[in-house]
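Each structure below is given as structure tokens.
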Structure 1
Amino acid sequence: MLLIGLRVLDLTDQKAAFCSKLLADMGAFVIKVESPGGDASRNAGPFMGNELHPEKSLSLFYNNTGKKGITLNIEHKEGKKIFLALVKKNDVIVESFSPGYLDKLGLGFESLKRINPKIILASVTGFGQTGPKKDYKSCDLVASAFGGQMSVTGSLKPLKHYGEQSYLTASLFAATGILLALRKQRMTRKGEHLDISIQEAVASTLEHVMVRYFYENIIQKRQGSLHWNNLFHIFQCRDGFIQITLFDKWETFVEWMDSEGMAADLVNEKYLDETYRRSRLDHIIKIIKTWTKTHTVKELFKLGQLMQFPWARVDSPKKIVKSPQLKARGFFKDVCPAKNNTIKKCPGPPYQFDSKPNQYVARAPLTGEDNLNLYGKELGFSKEKLEELYSMGII
């Protein structure tokens, strides 16, 4: 594993928990630090069995696999001392507090690097540490809207992407930034404060939207199931949906529909001209829609592949889990240990190295699950000391 030996303190909620999960996947030793009783991300659904319970958040489960878990009140004077003692022994801190929060506690980057000059602090916030909106409250929905993603998603009205894509995107950039900071640290032996704005992370993924605006002054419109450049469209079949190319191998495509008596006027030679086809795009889509509804997804996908059409099924999670391709590559991992045998599988990392990959992932920690073990080993606290800290609300 690439990051074996790297130690990470994770002070994130759902905004950036995926970042430290990625580091854990790559071999880092990650300690999730929560406030006593557990942080707010344990209240984020969906929940196992639809039971609202801090130990049954499926969102938390996924974003925190492979981590250890302790509780610590860093606002308490004694809690701050304990945290700083942990900072000495770790390499990276990932946090998602509001800008200035750690500074107010005396735990900002300037204070941390006096304790550990090589510490890397990654701060993931809605709008970054500076600027007029730095103190604005944010969430995945806000980031999707302010980052411009929502303006080009959907059909008639803006549509938010499923799940928490803004958070995942920011976490990916944060993990990349940490890896770059580690490389720099090896050369300079100095730490780094990474300022990751979720808004900027979203805006940076708008590829053609921003390029077309800057260079052509074109504002991209929402096109629903139609590809931004009119190259693909998602069509409904008898039993699901399939993505079809609209102009690839046009003559072969029309011959196929015509053999079933469903090509209508597309057999007209005028349609051999791509410019003409593009001017009649709505009409072409209407005819293809009628045709695809007479087939199953499997029929069109298999025949399309035989004809070398780059078509794609729109698979449901049920089909993805049963995918022979993903099974052959060992993408889905066993969860070890699976608590009460309720969660047995989890998506693994989407990359493979020459070394044999792990066949399992460690489940997310329960609230404060590793207090006794880690505080004892890391700081030499006795059981009696831990009981005292617990009674004071420090852990």
Structure 2
Amino acid sequence: MRDSDSYAAASRRIQAWMLGAWVLLVLSASLYPFTVDPARFADAAAGGFTGLREWRTPSQRDLLVNLLVYVPVGLLVPLVLDPRRAAARRWLQAIGSGALLSFGIELLQHAIRARVPSLADWVLNVASTAIGATLALLAAWLPVRPLATRLRRLNVSPALGLLLALWFAAHAAPFLPRLRPGRVQGAIEASLALSPSVGGIAAWFAAYLVLSAVMRTLFRRETFWPLFLGTVAASLASRLLFVGQTLTPDELAAAALALPVIWRLRRRTHAASRTPLLGIVCVALLVAGLAPFEFSASAQPVSWAPFAGLVDGRVDELYLGTLDRLFVAIGAVWIAAGSALGAGLGTLLLLGVGTVTEVAQAWLPARVPDTTDLVVMILAAILVRISERPGLRVGAG
């Protein structure tokens, strides 16, 4: 197989993953807050889904969102399909895919009281898909290199895909944009009102180191810094542009502190940098787990059930959110697997750090000791073990 064919096939696989991820984002944003009422859906079905048959004039915000949100669907579907198919056929299939997706979502919205299905929304979504499909056909005429030419490996590990998905989900969920300038300004003011914390900075410091390692593994050396800095900028901006997100001074400070460390590690080869990177991440996690270092004389009980905070509504404000914690825990195990210690000893080291912090948190009234990180690390070790197969290497760095 020629290199160009390999790159084209790998690019279609990546674009298929991007399409799947975007569809999940559309579903999440369209069905939020996920309060499904089966009885309401049954009543709507008995009435012939009248909501979908009514034209409700959208607000300016809804008009803009519905015209933009399906553009990636229309853009990616023709890129994923076999290029040997006729362009007109791929264009029609893309529009049909967007129409079916939007139709299904509008039907499901009959079961969610916070949502109002509308024929206008469906028409706008179809038009949005058509815009994306047209852009895809126009792009096919341009002399653009396949997406995979920027990768170091053509076979992307599922663990890396999961880490990137967790990162972007953590910064944008529930994927409802703040489109009014006043709401963005309010988000900025809320961020400025927050105070930094040592634990939060250390946790985000570890997170950005993991992100840099993931992107260094994925992308060629010459494309790393533009893509990494672009991802950092987009991530920070997402905190202000999406509902429910907050840009904290902890994350800003951690991003700034991580850049010189990442630059220093980049002076080593990719393989040689993984061992010192693991050591730095362990120290950062230890600091993040023990801050604010205000120990009490009496111990609080440890929650042995993982993710107990999600069940009873408790919030540990001095640490990362659930998605961020998953990203760091899984990423740390993935880094350990590539270090000189290997997956076994590296995971044991991380479990040791996690055990020390969780036990110590029993004497930290500001913290909530639980087994979440430990369980996630064990599951991550299994995931990394079964997913890290040798890939087709196409570059160095």
Structure 3
Amino acid sequence: MRIAAVLLAALAGFASAGAEPGVTKTGDVIVYRDPQFYAAFPSIVRRADGELIVAFRRAPDRRVFGESGNNHVDPNSYLVLVRSKDDGKTWTQQPELILAHPFGGSQDPCMLQLNDGSIVCSSYGWARVDDAVRENFSETLRHGNFVFMGGYLVRSEDGGKTWTDPILPPSVPGNAAGTVFGTPSPAYNRGAMIQDEKGRIYWAVASPAELEPRRTEVHLMTSDDGGLTWQYRCPIAKDEKVTFNETSLYQTPNGAIVAFMRTANFDDHTVIARSTDGGNSFEQWTSTGWQGHPHYALRLPDNRVFLIYGYRHAPHGIRARVLNPECTDFAEAEEIILRDDGQNGDLGYPWATLTGDGRILAVYYFHDQNRISHIAGTFLEIGK
């Protein structure tokens, strides 16, 4: 009997050790909402003292002026931030300015907190031109009367209180687009950068391989001086038909660099590519077999990976999966629905962090029943 009891206890302990704790939603929060403004495309970092900073793109809600709706390009879209000192329960109400670009509207502030505590934030912009001259810009990216300005980065060494002037990265080799200024388009992207233990920053950037039809590839750039200068490394994903963009990077405990990519002309399937040689090359990209974009990958305390993404199909919302530490079970990992109450597909672009009280806080943009675009968040408990 004693042997049987010991055996049962050992088996129970093995089952407990092998069981993977779940991730459970505990509630939602409004990070920023103002009916006069269209707020979207957030990123979040947690400071050493526990303060949370959420950066996002804010533009006037054009309905304030009697217009019918809003657009993702706007001459008055600026980069701003809000803060929380209580693990995301409450937030400052008046946003602080990161940058108002002097020549046009800015998009998608993507923050990376470096090993030394400084913050690098990437963005890109569009300049508005009149009807009479917009056809002069056929050799660059255009969106109606808006002409692409390319990507840039800003840095802060004081917790986001002040920021540098824009830093222009180089253009990707083979880039087909110029800018409104008549120069080759500086590298750009929406997505998470990473920094390794030695201080090197890795940035997956999009680059137009052709303009008509518009098709972009994803390439890797790196910086060894905190984002001040950038060097081209290698392609991440390219294809003659499939478009890749809006890529987030993640580094696994074994050192692999995994790229989670948004696609077009591929039924909105998420694809990944992996580098096992420190970013010198990437293996052939592969489909995950499921839909959603763009992505953010957060390391959990047990080294598993919380992968969150927007879901722009009915029912619209926010979804996630928990992957193993090396992100190899992407095809089998169970999908978790965080939100399925989106009013339409104009939502998502999530980012996530661990809070000081041990929870996950995911932030994203969302619309309420009055079509007010705001920054929202979801708290999740990590199972023990």
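Every number here is computed from the coordinates shown, using simple stated rules; none is lab data. Nothing here was measured: the structure is a model prediction, and the numbers come from that model. Cβ atoms are built from the backbone, for glycine too; each structure is taken alone.
Ranked by Kirkwood radius over Cα pairs in Å, for residues 235-282 alone, which of 1, 2, 3 sits at the highest value? Display every interim value, and only then the final one.
Working: 1: 11.8; 2: 12.5; 3: 11.2.
Going through 1, 2, 3 one by one, Kirkwood radius over Cα pairs in Å, for residues 235-282 alone is largest in 2.
Rank structures 1, 2, 3 by FRET efficiency 1/(1 + (r/R0)^6) of positions 267 and 323 (r between Cβ atoms, R0 = 35 Å, to 0.05) and report only the one at the top, that is, the highest. The partial results should precede the final answer.
Values: 1: 0.40; 2: 0.65; 3: 0.95.
Greatest value across 1, 2, 3: structure 3.
Given -1500 as the derived value for helix-only ellipticity at 222 nm (-39500 (n - 2.57) for each DSSP H run of 4 or more, over all residues; to 500), which of the supplied structures 1, 2, 3 does it correspond to? Walk me through the numbers before you get to the answer.
Working: 1: -10500; 2: -22500; 3: -1500.
The value was obtained from structure 3.
Volume of the Cα convex hull per residue in Å³, for residues 275-362 alone was computed and gave 99; which structure, 1, 2, 3, did it come from? All intermediate terms of the calculation are to be shown ahead of the outcome.
Values: 1: 179; 2: 99; 3: 120.
This figure was derived from 2.
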